[in-house]
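Following are the structures in question.
Nothing in this text is a laboratory measurement; each read-out follows from the coordinates by a stated rule. Bear in mind that the values here come from a model prediction, so they are computed numbers and not experimental data. Cβ atoms are built from the backbone, for glycine too; each structure is taken alone.
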Structure P
Amino acid sequence: MHATFQLKPDELNESFLRLIKTQFQNKTVEIAVSDLPEQERENSTPRKAGTLKGRIKMSADFNEPLTDFADYQP
């Protein structure tokens with residue numbers, strides 16, 4: 001599960017903390033702080049599909065069973 005909240009410091013209040021405690025019981029909560037404005041954090045140019053076509057090669061035996069997991073395979 002992944003959730004992202006963008007808050008200003010004045011929005012970090014008791015009701016937000018209660019929400020976090022109830023929604024994410026027994027889960028790890030990570031808080032990241034950024035100095036960059038939201039416009040700078042987002043990629044300004046959208047990615048184009050197929051940009052890496054032909055640059056990534058899979059080995060011929062990619063789908064073969066791994067010997068490390070032989071004990072777990074039937």
Structure Q
Amino acid sequence: MLKLSIKVNNFLDKQKQLLKKQDGQNTIEYLFMLGIIVVVVGIVGVAIKKFMPDLFEKIQAKIMGQADQI
């Protein structure tokens with residue numbers, strides 16, 4: 001009976017160690033990082049969208065100005 005008790009305790013100790021051991025990221029952490037990246041890219045996209053028409057107009061004006069000089 002004592003041997004069985006020792007084996008059960010050893011087994012439980014090994015299981016506790018496996019639960020405590022955390023090497024690398026798991027799926028939830030990867031999904032959390034992906035969610036943060038998507039939110040940041042979305043915010044940057046909205047911010048850039050406001051400035052892009054003006055930027056393209058400036059580029060077009062420079063190209064047309066250079067084309068007129070030819």
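Distance in nm of label points 7 Å out along Cα→Cβ at positions 13 and 29 computed as 1.6: which structure among P, Q?
Computed on structure P.
Here semi-axes √(5λ) of the Cα gyration tensor in Å has been calculated and equals 67, 11, 5, so which of P, Q was it run on?
Computing semi-axes √(5λ) of the Cα gyration tensor in Å on every structure in P, Q gives 67, 11, 5 only for Q.
For helix-only ellipticity at 222 nm (-39500 (n - 2.57) for each DSSP H run of 4 or more, over all residues; to 500), the calculated result is -32000, so let me know which of P, Q that is.
Here the read-out was taken from Q.
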